[in-house]
Structure I
Amino acid sequence: MTASISIDLFSDFVCPWCFIGGVRLEQALAGLASEVTAEIAYHPFFLDPTTPPGGVSIPKMLREKYGADPKQIWARAEAAARDSGIALDLSLQPMMYPTAAAHTLMRHAEAKGTERALAAELFRLYFLEAVNIGDATVLAGIAARHGFNHDEALAVLSSESELELTREAAISAAQGGIRGVPFFVFDGKLAVSGAQSVSVLQSAIRQAVAQAAPSEPPPAV
């Protein structure tokens, strides 16, 4: 008999460690398929809430912030990605785009049951194919593969009230104490921060399942 678990995942689509963490979570769940079924709820977090509509140059930003060659900064994430089967070359995507629209699309994908596939594609397109996931028209085209029609998606992505709901959710996450992503919460009880290994995530899942399991009744006397 398999146990059921809820997983809250806070992440951002322009965060390479979130890409890695999401892949590792899927690998962890695949390895536990005979033990656990999971419902994943995706929550917005802004790696840089000040990113302008046209995006910013990542190499330029890193040089100004750290005074180092971006390739040296990227090396650790790229190595971790390779270990997880991701052919990540961070030099292929030179721009960081705002992600409120992408997260808004994710919120609406929940009702369609396509969040997991949509999240995986957004990460893949942004990091591996250098797609501008801050562009509403581009996102509407992506959404058409995940249960939306083009006009429906464009209406959601163009709605300032919908975008504001997403921004409020991201602010709430930051105000709630989340400082870095990916951030996982298993069954509302056990929190794990960072792109941890598959084995660490599996251990956390098993621990959360064990905490949720009803205790054995005392033997009859």
Structure II
Amino acid sequence: MIVSKQLYRLQEIDLDIEAKEQSLQLTTRQLGDNQAVTRVQAKLEREKQALEELKKQQHSAEWEIDDLSSKLSKEEEELYSGRIKNPKDLTSLQHEVELLKSKRTQLEDNALAIMDKVEQAEANAATISQELKAVEAEWQSQQQELSAEKEQLETKLSDLRTKRESLLAEIDPQVAELYHELRKQKKLAVAKVEQGICGSCRISLPITDLQQVRSGNLVHCSSCGRILFQA
């Protein structure tokens, strides 16, 4: 095989290896990355904490209502017992009973408002729980796909590296060293000739260079310095 063709094929393999190595790195980073799940878990935890706080407020309000109702019951019993004869004391007790009733009404309204918030928080928590299940299922599916993709990439990379070693063994070591130096400097060491033009820098090549390339000689582009290859 013409050496420039060997080098061009080696470059194709190297570029394919680099692309698949980058894909493998990305796939490996994504494996185990459960940020989406963690975000929803944190969201659910915040909602549960808010619900817990609301339930505490609800229980506190209910206890306060119970205490006030107990006090009101005693006051009403005293009011209607007939034991109080003094009109002034009776009026004062009636006023106290009305105040207690008013306060209980306020507490009951507040308790109802808290109850509404509790119901809404419970509904929110249930919705987020369903969201979490969906996100976890999607994550599990993605992880399986990523694992399969990682395995495929590793297999392809192994095959490419074997091909590279086999091809490299056929190339003169000095020529291979030149190729590697050019690759370090220019990313692409070999440029394909298309219609008499260097495929990398797009300069028209001299007839003598084109003839040398067609003859299978190792020729460098006079503009970019890359090795020229013509199919």
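Every read-out reported here was derived from the displayed coordinates using simple, explicitly stated rules and does not represent laboratory data. On a predicted model such as this, the values are computed, not experimentally measured, just so you know. Cβ atoms are built from the backbone, for glycine too; each structure is taken alone.
Of the structures labelled I, II, one was used to calculate helix-only ellipticity at 222 nm (-39500 (n - 2.57) for each DSSP H run of 4 or more, over all residues; to 500), giving -15500. Name it.
I
Using P(r) over Cα pairs in 10 Å bins from 0, in percent, for residues 4-59 alone as the calculated read-out, with 20, 43, 23, 12, 3 as its value, let me know the right label among I, II.
I
Say we calculate FRET efficiency 1/(1 + (r/R0)^6) of positions 20 and 108 (r between Cβ atoms, R0 = 35 Å, to 0.05) for every structure; which of I, II gives the highest result?
Largest one: structure I.
In terms of distance in nm of label points 7 Å out along Cα→Cβ at positions 36 and 92, which of structures I, II is highest?
Greatest value across I, II: structure II.
Computing FRET efficiency 1/(1 + (r/R0)^6) of positions 100 and 148 (r between Cβ atoms, R0 = 41 Å, to 0.05) gives 1.00 for which of I, II?
Corresponding structure: I.
So distance in nm of label points 7 Å out along Cα→Cβ at positions 124 and 156, computed for just one structure, reads 4.6; which one of I, II is that?
II
Where is distance in nm of label points 7 Å out along Cα→Cβ at positions 52 and 76 largest, in which of I, II?
II
Looking at structures I, II, which one was distance in nm of label points 7 Å out along Cα→Cβ at positions 12 and 68 calculated from, given that it came out as 1.9?
Here the read-out was taken from I.
Determine which structure produced the value 14.9 for mean count of other Cβ atoms within 10 Å over residues 28-35, calculated from the coordinates; the candidates are I, II.
Label of the originating structure: I.
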